[in-house]
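Several structures are given next for inspection.
What follows is calculated from the coordinates using simple rules that are stated; it is not laboratory data. Small disclaimer: the values here were computed from a predicted structure and weren't measured. Cβ atoms are built from the backbone, for glycine too; each structure is taken alone.
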Structure I
Amino acid sequence: MVELLVVVAIIGLLVGLSMPAIHSFREAARRTQCQNNLRQLGTALQNHHSQFGYLPKVGENDWGYGAFLPPHLEQSGLFGTLSPLTVKRDSHLEKQKTSIELVLPVFLCPAFKREDKLASGEGRSNGLGNQEIFNRRTDLTDVYDGESNTIMLGETTTDHAWAKPKTGTCSTPPAEGADFGSKHTGGANFVMCDAAVKFIPSHINAATFTALGTIAGREAIGEF
């Protein structure tokens, strides 16, 4: 009996010691998957720019940037149904409504545990565009601060649909409740204008983060 109790105690100790490692492994896997999703969005935006000479403008025909990306995400049929370049977003159009309610995993962060759909029924997006980039048809040649030093989009924990127009500002470092933030520990993932994905910590200097959000501020960007 004593030996059995010792064995049980040892097993319990080993399980207790392994739990933090398992949690850390799962978080690392979720962060990697999130980064892969964002990298796909960054590449799709780069391909859109290559095709048209500019990035999509949020609010054009009342669409979010996500509505312009399906052809570059192997979703050409969806793009044909939405027709964002010529048709205005209209929740009364049944065919369109069904499409914007689709859940597209590439727009989601696996660490975010809320419903994949908003209360409105629209498919959620954890990728929010930078207002400085998407408030116009931005040509990347106009990003004078350098594509690697300018945020294109980043994670958000706010309610946001991939088809609906919404942008955020870099006035506040990444945190829950701010425009940009995540469920990852210590910061959030961002896509720069060169499509590179970077993890930016919540403790980043506020002025540096704001500078990363401008396209022609000509600020000196240090380490971040």
Structure II
Amino acid sequence: MKGDKNYCVIIGDLVASKKLPERGKVQKQLQKIIAKINYKFPGYFISPFTITRGDEIAALPKDISFVPEIVSIIEREMSPLKLRFGVGLGKITTPLYKDAAAVDGPAFYQASDSLGKAKKENVTIVFNTEKPVLDTLINALESLLYLIKDSWTEQQRKIALFYSQYENQREVAKKMDISQPAVTKTLKSISYKKVKQAEEAVDYLLEDFPKSSI
């Protein structure tokens, strides 16, 4: 038990995973991606990402600030498959094990409830920071972002994902085997700059949360 300190928990789940024709292959892909995340962010996790049950993943990051970036990486690596995420802040009532599946407490219940809301509202992610006004702002932005991105074609989605990764239109054109003007046209048509501004607004709203000293 860790006293009165608040911890961050993130839980993710594959959308319609039971209907996937090659579920075992997808699970291996997911396992590979979370291992990559754990390696890419050394020292960031109290309990690194692990598969907790079926196609559900969970982790305890030391703070909430990198959660949007981590979700973006998982989305990019798993595309065109989709995941939903729930994020919660709250107490932990067990020891802080390395295995997130062995940790429990209100923070997990908050994250689980958030995941349930993400599924019910058909959005990518829902935050529960125990600050209602802030949660309303963040989740409204995330809902709008989901509506915009969900309207993109697979080609548009790939261009946006590659551009978010490389931030270089020529590199994206090379990866996609298309012309640079085609990349420019696509980024403009999907309002990429506006989407990026909204994503940065979410990052800004999450900046003020305290970081764990663990």
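Taking distance in nm of label points 7 Å out along Cα→Cβ at positions 134 and 190 as the criterion, the largest value within structures I, II is that of II.
Comparing FRET efficiency 1/(1 + (r/R0)^6) of positions 54 and 110 (r between Cβ atoms, R0 = 30 Å, to 0.05) across structures I, II, the highest figure comes from II.
Given a value of -16500 for helix-only ellipticity at 222 nm (-39500 (n - 2.57) for each DSSP H run of 4 or more, over all residues; to 500), point me to the structure among I, II it was derived from. Matching structure: II.
If Cα extents along the principal axes in Å, for residues 30-69 alone is calculated from each of I, II, which structure is the one that comes out at 27, 17, 15? Working through the options, I get structure II. Once Cα Rg over 2.2 N^0.38 Å, for residues 86-181 alone is evaluated on every structure in I, II, the highest one turns out to be II. With FRET efficiency 1/(1 + (r/R0)^6) of positions 62 and 198 (r between Cβ atoms, R0 = 25 Å, to 0.05) computed over the structures I, II, the top value is the one for II, the highest of the group. Each of structures I, II was scored by Rg/Rh (Cα atoms, Kirkwood Rh); the highest score is held by I.
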